[in-house]
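Please treat every number below as a calculation from the coordinates, not as lab data. What you see is a predicted model; the values in this text were computed from it and never measured. Cβ atoms are built from the backbone, for glycine too; each structure is taken alone.
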Structure I
Amino acid sequence: MSKPRRIDVHHHFLPPDYALMLRHKGITPGGIPLPTWTAPLAAKIMGKVGVETAILSVSAPGVWFGDAREAARWARSVNESAAAVVSTAPRNFGFFATLTLPDVDGAITEAEHALDVLHADGIVLLANNAGLYLGDPSFDRLLGLLNERGAVVFVHPGELPAEPVPGIPSFTADFLLDTTRSAISLILSGALEKYDRIQWILAHAGGFVPYIAHRIILTMLKNEPKWKLAALAVNRRREVEARMAVIRRFWFDIALSSTPTAIPSLLSVADPHRVLYGTDFPFAPPAAVRYMRTEYEQTQLTRDQRRGIDRDNALALFPRLASPSR
């Protein structure tokens, strides 16, 4: 059997100076102690789970700590660090550039530099930025630029703009809700359709989006005339499919969601050609990455579905990876 040559679109990295800064600030993203990332360590776990290429990204909290200059300095630093990793092994690594939201001017400046000079494979945006979700009109200028570029945008959750629940780490459920809120924000604001050249990837199988897709559809109809809601009951298939097509614009990674319970729910909603492999390494430690790989490989999928998730679907977003391995 040939190796899967997987493309991992959900792989975090922490440059040493950035990690040191987070430790000084006492930040533990999602309630998880900061892990260590090095290229050799990443290559080792990638080899064990059949990943050929990992697209690097900075996880929550990103680079915004309330000061625009500090955010700009750290965004440039982590993006240059990522580009340096890619330059040494372009077949094995890519990267999503970190921006400075909620500072839109800084985000536009950094997006242009990352895409034009550093040749980033896309952009990573946190689901909420200082409590503002991605469909908020204050982000329109940035989304307009990313739409002009046909950019790939990886939506990663952060801390909810709410008090945490004692004893429950944010990564357990709050992260999933944060992604879900941002997806709904993009849908209800019209941004998903207005900026239709952006390729949006939702982390962790979209959070709760697949499970509550029909609630989202009802929410889409809440401001419509009552006869449309009646039409939904009478012409269910046609009306549901028309709105489900909006949800199917999203791409979904299966990081920490590659299980026999999660994948069927995802595939009942997502375009099967828009489902992508992900590991969440190193915040998901090697044992968790291997466990999720085993769960994924034991999930019933057709050969085409598995080839798509492993690699082929991602090639539509990252065509530079399509040439044979060197």
Structure II
Amino acid sequence: MRVLITGGAGFIGVHLANELYRRGHYVRVLDDLSAGDPERLQTGITFSRGDVRDVPKLWSLLQGVDVVYHLAARVSVPASLLYPREYNDVNVGGTVALLEACRDVGIRRMVLTSSAPIYGNQTTEIVNEEMPPRPAVPYAVSKLAAEQYMFNIGMHSGFETVALRIFNAYGPGQPLPPSHAPVIPQFMQQVLGRGSVVVFGDGRQIRDFVFVDDVVQALVSAADAPHVDRQIINVGSGQGATINELIGVIEKVAGRSANVLHNTERPSGLSRLVADLEKAKQLLGYQPQTELFAGLQRLMDEDPIFQHLRPVTDA
């Protein structure tokens, strides 16, 4: 199989590209390096730096490609509130540009990494794919629009499309930017570094944290699974944990107590969001393998960011 991964030098993209390459597939990666690191890609993967909105470049990269994984996107929920135009331009405009190129060149299937915040606040903790979208932030709006453009253009152009709604993915290699950092690496750094863990709200909001290897398992399956055309599929752990519970597990993994500060003046986001995985099991044979404690242990052991912060224990 010949594969193009947009955003393939990013967090999930690197793990996906390396796994597909290990399985013997020919892998091309396109990334603008706004957040990616091509040094983490295995030797043998073809890397191109560029913008997903550059249609002529996409034409050349798509030659001979069977499956396109579209991961290129702006992904910070808080940043989308500040820069909604940029999120629309990249997440929606970039998707449409890629779809035009896929239509022009001809591919077999496109797999989109979509996002759980599309669901917004629902009446139940566990959400399934039949629930109506209630996007509450520009990021979620942009991902919902990307889904709909993909299904529409794929249907009219004759290639298959599938959207995987990823929940809170984490694992080694996740960037830790100075602002709008993902919650797990941010909390891990603060606990290991004996800083303050700032929690917005009371910490009882529930999230589904899924290890990156499990996300990659689902993405790999989506390339050739039957009966997935124009399907939306949840990818998570299927298990909910409150932010307070997450901090407790990080404390156990790190061997240190957290100095928790609650900020009640800023909103805490969605109150609860956990994936119903029945559709993923049926269509992708998906079964998450990594529980939260084990995943956090691997994050601490394998991510260079945390190596110098790990507590020293006696032999």
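Using distance in nm of label points 7 Å out along Cα→Cβ at positions 61 and 237, single out the structure from I, II with the greatest value.
Working: I: 5.1; II: 3.2.
Comparing I, II, the top value of distance in nm of label points 7 Å out along Cα→Cβ at positions 61 and 237 belongs to I.
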### Query
If Cα extents along the principal axes in Å is computed to be 58, 52, 43, which of I, II is the source?
I
### Query
One of I, II was used to compute distance in nm of label points 7 Å out along Cα→Cβ at positions 29 and 285, and the answer was 1.8. Which one was it?
I
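Give the label, chosen from I, II, of the structure having the highest value of mean count of other Cβ atoms within 10 Å over residues 165-172.
Across I, II, mean count of other Cβ atoms within 10 Å over residues 165-172 peaks for II.
Can you tell which of I, II yields 1.00 when FRET efficiency 1/(1 + (r/R0)^6) of positions 197 and 261 (r between Cβ atoms, R0 = 41 Å, to 0.05) is derived from it?
Among I, II, the structure yielding 1.00 for FRET efficiency 1/(1 + (r/R0)^6) of positions 197 and 261 (r between Cβ atoms, R0 = 41 Å, to 0.05) is II.
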#### Entry: Structure (I, II) behind the derived value -10500 of helix-only ellipticity at 222 nm (-39500 (n - 2.57) for each DSSP H run of 4 or more, over all residues; to 500)
II
